[in-house]
Structure formats: C-alpha cells, structure tokens
1. Kindly point out which one of I, II the value 3.4 was derived from, the read-out being distance in nm of label points 7 Å out along Cα→Cβ at positions 22 and 150.
2. Computing volume of the Cα convex hull per residue in Å³, for residues 182-285 alone for each of I, II, which one ends up highest?
3. A value of 20 was computed for relative contact order in percent (Cα under 8 Å, 6 or more apart); which of I, II is the source structure?
4. On distance in nm of label points 7 Å out along Cα→Cβ at positions 278 and 310, which of the structures labelled I, II is highest?
5. Kindly point out which one of I, II the value -11000 was derived from, the read-out being helix-only ellipticity at 222 nm (-39500 (n - 2.57) for each DSSP H run of 4 or more, over all residues; to 500).
6. Among the shown structures I, II, from which was the value 2.3 of distance in nm of label points 7 Å out along Cα→Cβ at positions 62 and 294 calculated?
7. On volume of the Cα convex hull per residue in Å³, for residues 94-141 alone, which of the structures labelled I, II is highest?
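Any read-out appearing in this document is the output of simple, stated calculations on the displayed coordinates, not a laboratory observation. The structure presented is a predicted model; accordingly, all values stated were derived computationally and were not measured. Cβ atoms are built from the backbone, for glycine too; each structure is taken alone.
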Structure I
Amino acid sequence: MENWIYKNLVRPALFQMDVEEAHNLGHRLLPASRGLLEVAANRLLQGLDAELGLLATTVAGRALPHPIGLAAGFDKNVRLLDELAALGFSLAEIGSVTALPGRGNVRPRLFRLPLDGAVINRLGLNGEGADAVALRLAGRIGASQIPLALNIAPTNIACALPCTTPVPSTMEEDIAYTFARFKNLPLHYVTINTSCPNTHDGVLKESSQLRNILLRIGGQNSQNLPVFLKLSPDANDAFLKQALEIAGEFNVRGFVLGNTSTTRNGLRTDPALIAAIGAGGLSGTPIRALALNLIRRVARLKRAEQEIIACGGLSEAQDILAAIKAGAQAVQIYTAMVYEGPFHAIRLRRDLALLLARSGKSLAELVGSEL
C-alpha cells in the first residue's frame, strides 16, 4: 500500500517540482514521517524472523542484521541522523564531506530520467565543509541507531566558499585535513572517494596521488579506523590493478564499488534531452551492469580479507543478490529511493529475505558464489 501511495500520489507531485527543490522538500518532510516508516516496517516484516535472519552480514568487523546501506550523498551535512534507521538501513555513509565548504556547481545541476529510472547530477560536492560537519557529528553520533561511515572527497576548489580554513595546496592535503577532523569519532569506517566525476578535477587517475593520500591518512589514523576506497565504474583495468596493489600495501579494508558514471550508453531518454543536460554523473538502473562488472573485476584482484560494498544501479532484491554473488558483503542504494519512495529499503529487506529463503542459503554463503 505504501508503495502505491508514493508512486501514484506523492511521486507525481514531486516530479512536477524542480529536482533539487523536491529533494530538499523530501528532507524537510522526513522527520514527520518516522512514525509511518515504523508502521510500514512492522507490517512488511511481520512474521519473517527466520527469513530475515538469513540476511546477516559483516562489514569492517561489525555484524549487521542485513546488507542494505545508504549511499553517500543523501545526508551530506549530518542533518538527518535520527531518520536513517527509520528508513530501514543497516548502515549509512554521510557526506561526501570536503575540507572546505562549497556551493557546488551552478543550477540546474540535478536531472531526472524517468524513462530510465536514473538521475544525472553535477552537484559539484556542495556542502558545509569538514569543520562544521565534524562538530555537528561529534554531538550526535552517540545517539545514532545504526553504524555511520564517513565519505571524504576532495574540495571542488572552483566552487569553494570563503571560510577560515586554509585552502589546501594539494588533493592529498585536502583529504588529510578532512580525515583529521573526524579521526577520533566512533565511525564504522571511512571511505575515500577517488571517483567523483562532478568536479573540475574529475576522476583521480594518478596512482601516485592515491599512494600519497593513503600515506597521509595512515600517519594520522591512530584509532585504526577501517579505510575503504570508492572506485569508479569507469576506471580502466590498468588503474584498477594499480589501485588494488596500493590498497594492499596500505592495508585498505575494502572497496565501495562504484559511483556515478559518465557513460550515456543504452538510455531510453531522448538523445536531444541528454545532450541538453550535458555533463554529470549518471546513477540508477542504467549503470547496474557497469557496477556489477566492476565488482567482479575487483573481486578477482583484491586480497581475500578485503571487503566489497556494492553501489550503483541496485533497485530490486534480485539486483542486490546479483551483487552479493559477484562478491559484495553489503550494498548501498540512493537513486532507487527517488523512484520507489522512502519505504524502499524496508521492502528490499523483505524481498531479499524471501529470495534467500527460497534458495535455502544465507547471504553469507552466497558472497562471491558466482565468481
């Protein structure tokens, strides 16, 4: 019923609005929806205790009741921590957080592709900056009902806002500054985002840069926070091989695979509209195959102890199961909620539990089973 209400009443109204304004309105309405989300969870998951038990997984040494997490980008500035658990997630990445506050790229910078179940964004890492977000998180992380991870990205210098923080001279210094602001907080893990296509610097390609970033972070990581790398589905094999060699050298715990893509292949949306939209990262259903391919490529190259969190194009339980079989321990979603609504993670949890029950196997037994 909740899904019908969203798709037939709420979504049509939201889709009449500017994309970014609709996104912001959704954020403002979410606190008032917690009770409804809890009722939906009780109804959708009722009587499924045995099936739900099959979903248990582990990420970065921490047991999770199920593998469905929230991708970075939804709560960039730590404004919605109380609502993340109610949405049905077992973990959430906040951010991306950058060293300096930024206004992001000029609007319009967020575009829906309804025919494709996709979004193109060129937000450009808008956010309040490391100092403000770290201060807010320090006062609230203890009350979070689910584990929180931090996604760090380099500042989009072209769009940085005036502040008292010194402007970093290098990407390595930029990311290290942000890490230092958060390193003493009880985070589940930290993701270094090497793959944002929506800034003027584009995708990190130089392996020497990656080595220097990990060297700087390692020197500061006195709390031994697990470090993950977020890699692009557009990364070529040569870069992936180098990145994984460096990740092994610096004991990187795992990989978030992947991010938005610059590809426009196979879209059903009018090519003229795609051309008019221009640059930006594509997310949603059209990049599912790219994301699954990236998971398989990395799963074959990584060390056995390193973990994979799948991210990209996962909108149904079958998609999540495919990612698990390709080698992922957990997944992240975001764009799917734009099209399926705020109850989607709860519904995915139910549907995935039923899929596993029919297979007769637990999620843990299926990780990497089709490599």
Structure II
Amino acid sequence: MPNLPALDGLRAIAVILVMFFHSRAPFLKQGLIGVDVFFVISGFLITCLLRKELQQRADIKLRSFYWRRFLRLTPPLILLLVLYTLLAPRFWPWYDGHYRDVLLAASYLSDYSKALYDVPRMLSHTWSLAVEEHFYLIWPLLLLATRGVSSRSLLLGLIVLYVLGTYWRFWCFENQPWKLAYYRFDSRFTGLVLGAVIAIANGFQPPSGRVRLFALLALVPLVIAVGLLPDKTLLLQLGVTLVELASAAAILLALGGGAFSRLLGWAPLRYLGLWSYGIYLFHFPIFMYLRKAYGWQSALTVGTLITLLLAMTSYYTLEAWARKLRRKEGWKSGPKGTEAIGFANVSEPPQEISRD
C-alpha cells in the first residue's frame, strides 16, 4: 500500500478535535463531530484494500480479514479495559456499572447500548469503535455479494445509499432524542459509505488536477460552514454531512501530493496520527475524571500528557507485537498492505523511531 503520511496527519487533526471537545474547553466545540473524519478515512481505506484483494484473488478471505481486524482493534482495547477495571472503582466508587460497561465495550455493543440505555458511562466513547466494527462485519460480505457488479453501478448504488442514509440521520435528529439518534450505527454509517465512494471512484491513485482543484475549492467553505453553525442541533444534522464532505475532499487532496499533502504529512501531525487509536481509547476516562475534579484546563494539559504516555507505550509495545502478527497473516493470506485498515495507520512508523 502507498505510503500516505498525509492521511495520518488528517487522523491527527480528527483526534485533536475530539480531545478538545471532551475536555469541554470553551472553544473548538465543533470537535463533537471530529469522529466523522475517522469514519470517512476508515471507509476509504477498508474499501481500497478489500477491492484490491478482490481484484487479485476474485475473493476475500473472510477469516483472515476478521483476524487482522481483531489484531488491530482489540489488543489496545483490552489494555484500556484492564486498566479501567482496576482503577475505575477507585475514581468513581459511586458508580455500580463498571463491569457491565467493560463487557459492552469489549463486545462492541456500545453504540446501541449508549443510544438506548445511556450506558456505558465512562467508556461511552467506544460507541464509535462499535460503529466501525459493525461496518467491518457487513461490508466485506456486501463486496463479495456484488463482485459481479460493475464499478460504475456499485458507485451509483453507494451514492444513493449515502443520500438515503443522510436523509435518515436528518429524520432521526428531528424526531428522536439526540442521544438516540447520535450513537447508532444505522444513523452514523454515512461517513463510512462516503469513504467507500471515494475509494471506488478514485482508489489510491492521485486524482486529476481538475478533481484536486474542485476538492480544494470545496474544502475551505465546508470547514468555514462547520465553524459557523450556530447550535448543536444544526451541528449534528448538517454539520456531520459537511464534515464528511470536507473529509472526502481532504483525502483527495492528500492523495494528490502538493503543499496540502506535505502540510498534513508534517512530522508532529504524523506521529499523532500513528498514535491516534491509543489516544482516542485512553483519553476519554482520563479527561472525564480530570475535568470534573479540576476543570477543563487540567483535562486538556495533564490529561493530554497522561494520554500520550499511555498511547505511545501501547503503540511501541502491544500494538507493535500485533502489527508483526498482522504482517505475518497478511503475507500468508492477503495482498501486501491489507493489514492497514480502519483506525490502523496509513503508513509505517518513521524509520528513525521504529523498524517494525
């Protein structure tokens, strides 16, 4: 798979937005929908790689695919849940649902449990992992079922699905409590579908100059529009769609090289992108405790330092071990590069830091 550090940089921006929102800082409140950037990237990557396997094999080895997804997502999640099980009763002794919440997070059911029952509490951020996991379960099967369909027809079908899914999300936010509409897979899958649209329409190839110009002209007003949305309702309705479209434009620009791609590939952003899965996993309970005990400033400063320490430790130990296993599995049963999907890193760690 091509080395695309710009997509790691885009992932870094997404996790920064999410962290600002969860700190409850009085600025960058639009970070509420930063997770939608992750969804578009994930849909793009997984579709590119599954389509590559289909083209090379005329098949998708589902057992190997699901095993690689397990190795990518689950080991760091288990580390989080072990630490949470040991420490959470000390920090939140009044809450009696810790073990239930761990089970919900471990089984990737947090999206519907959060929407329907408002649990888990201190692990509520795992809802987005559940959304992606549901997509990972369904999407390879759909690609296999439609492998005889032309790319043009598949692309048209996905565009229709994106439009219908967007309409459904708007309807849900208009007619249901916001938590019920916000967390569910069926109301939040559109970013994953839009990423798949970009993958089928363009793949990993650099887009034409005309497409890059259109993406650049679209990206700026989309980002400005998100920043100007006046209230939470519009942010959750229109804002999600604007962020999805902006993320798609950013992916096309990242693929095209040039100044935008180099900016996103700036080393500090790239490192944050490489660590972003661990950052996302560990930051939420840390931020929640520090914010309520000491204020948003402590969450954003001390919480970020603790989160980075945990994320880096996870990345260079547990996740490094899992990467080796994924590469071994990919060598045995899949085309090169199929291990990098979803929250996984687009490019390998910089050589001066890790040669795994």
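1. Numbers: I: 3.4; II: 4.6.
It traces back to I.
2. On the way: I: 123; II: 133.
Greatest value across I, II: structure II.
3. Numbers: I: 20; II: 34.
Going through each structure in turn, the value belongs to I.
4. On the way: I: 3.5; II: 1.2.
With respect to distance in nm of label points 7 Å out along Cα→Cβ at positions 278 and 310, the highest-scoring structure among I, II is I.
5. Details: I: -11000; II: -24000.
Checking each candidate, the match is I.
6. This value belongs to structure I.
7. Details: I: 84; II: 58.
Between I, II, the highest calculated value is found for I.
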